[in-house]
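The following blocks contain the structures, represented as structure tokens.
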Structure 1
Amino acid sequence: MTRIAVLGAGSWGTTLADLLARKGHETRLWAYEADVVEAINTQHANPVFLPDAPLADALRAFDDPLEAVDGADVLLSVSPSHVVRSVLRRVCGAVQPGTLVVSATKGLDPDTLALMSQVAAEELPGTRFVALSGPSFAREVYQCRPTAVVASSTDPAAAEATQHVFATNRFRVYSNTDVVGVELGGTLKNVFAIAAGMLDGLELGNNARAALLTRGLAETARLGVALGASPVTFAGLAGMGDLIATCMSPQSRNRYVGEQLGRGRSLAEIIAEMNQVAEGVNAVRVVKELGDELGLDLPIVNEVYRVVVDGQPASEAYRGLLRRKVGRETRAQATR
């Protein structure tokens, strides 16, 4: 039996903890919210973040992350990206060298622009890091609907170990070694999901959606290659797969935010009614800053930024994209 500590009890963290507990692993789930800890331990449920979903009886929740992590063979980090560093810093003294650290967080550190792999290397030195990403809505995974994700690590043995820990007959785990590409794919798809939601809120049609998905994937690859990723990764589960799912499904929180923006509501009003983080709202700030530092042309990212940060109407974002100069499609043919 493997002892696994799960840090973060949102819908995704709770779902993965339930999956692991049902596989027979000793699974300890840390939750920031005291009422979530109590509900999991007494009702075997998380009514706040995963309602109407009975959880495995063996799953235990803790309000102290150090207690959850104590003696863990595997640490699964599922906290929102803006708090991952502080959470890992709290538990660093209890995490042993060689521990398998799996990150299912999709985002960048807002203060340093770092990938979660870089954050983990800084806060938990000596551990083995794996990024777990792909098209995977929590509710569908909980319901045991077929899902495929990718475990990425520069250490093939760590990726293989992650496959064995997580895989079930309904949750298939592929592997690759392109950590940067996998992490960026999971980050940027949330930004483009906001754009897709705005498109739907404005009722701009299927042609526009297809263009958005295609050009969004091109921007993801542009940033990824600049940071050393393989362009092939973005045609896979963590790139195209996650982008399609998040931009098209009504289950996507980021797409919902964009749709409401497209209908003219304010971001503050939308966020106030949500009980979970829409990672794209934070990611667009970080991605734009990263793109600016690298001198990259990321037009969709820039327009989403103007809506989310500057308060520009969503309708103006799409007008801005259409007013761009005409150019060639591929980067090998042109610079824009």
Structure 2
Amino acid sequence: MMAVASKIFLTRKVNDRLTKELIAANINISLTKFIRINVIATIILSFIILLFFRGNLEPLERSSFILALIGYWLLSLLISLVIILFFAYSLITVRKVKRKKEVELVLPDYLQLVSANLNAGMPIDQALWYAVRERFGILNEEIEIIARKTLSGEDLEQALVEFSEKYDSEILKKSIVLLIEGLKAGGELSLVVNKIAWGIKEDQILSKEIAAEVTTYTIFIIVAALFAAPLLYALSNRMIIIMSEITSKIDIQNIVGVSSQIPIKSFAQGINPNDFKIFSFIGLGITAIISAMIISAIKKGSIKAGIRSIPLFLIISYLVFLTASVILSQAFKGIA
């Protein structure tokens, strides 16, 4: 049933794209099963979120209760769908980035071994195979796949292209393109492979130097997003509570010589402390997400690499806000 639904709602192109994404993330389940898991998780989460709206449903009469229940469940379903889609996308992206980094890290060392094998007189397919080492991890699996494809009669160039397309890595794709062009052109292939390896190493060294240069900006963003913003939100929330308590105790009618038209009581009553706390959580969440992405773009050159930092940023930001709120509530306990 789920397979039929996926064919109806997803085009063939989208199905193929999603299947490739699962393969690139090394998620060894079918697309149909992956969609089924996400649908079930969405429905379960929607009922959990619906529990938060029970306070709005309890006072309603039976006729209005059913309509309100359906409305709130549809809203919960929409919220759950957004959350599950975000987590599914994050899971795939994080796994893809992790695998890409593992391949890029060992790629120059592997290519240098390939170059040495070519210098020893091996053909390119044997040079690729005999350069495999246990420490290369994921790259070993990919070379084994390439070897199986070539032994079954597939062209080596096609197998290399398919390998490069499995990873969202410009370094890997450019390296494979240069290797294939070297194969087509003939000549001293070992020299070409060696230059590719050294080019990748120089690029990695340059990236580390750039990341070290922008450390100051990274520290500033972390302090502002994870500590300064939560503290200011907590202080503002406490000030709103204090002003609400103070103005609620002032009786303007009994103050002689002061016009009763002065809206002193409305100074802090325009903002509800609970509403401001919700606003604070939303604001801190947006700040934490954007900060994680900015730091990732500055240090690693890719926003996707910062997705795995988002949960940590959110947890720290909310913990600082809640801790500061408790401390401030004790510090200003005697006021008002």
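Suppose helix-only ellipticity at 222 nm (-39500 (n - 2.57) for each DSSP H run of 4 or more, over all residues; to 500) works out to -26000; of 1, 2, which structure was it derived from? Structure 2 accounts for this read-out. Looking at Rg/Rh (Cα atoms, Kirkwood Rh) over structures 1, 2, structure 2 comes out largest.
Ranked by distance in nm of label points 7 Å out along Cα→Cβ at positions 112 and 208, structures 1, 2 are led by 1, which has the greatest value. When distance in nm of label points 7 Å out along Cα→Cβ at positions 32 and 184 is calculated for each of structures 1, 2, structure 2 gives the greatest result. Could you figure out which one of 1, 2 the value 6.0 for distance in nm of label points 7 Å out along Cα→Cβ at positions 144 and 272 was computed from? Attributed to the structure labelled 2.
Coordinate-derived values only; no laboratory data. Just so it is clear, the model here is predicted, and its values are computed rather than measured. Cβ atoms are built from the backbone, for glycine too; each structure is taken alone.
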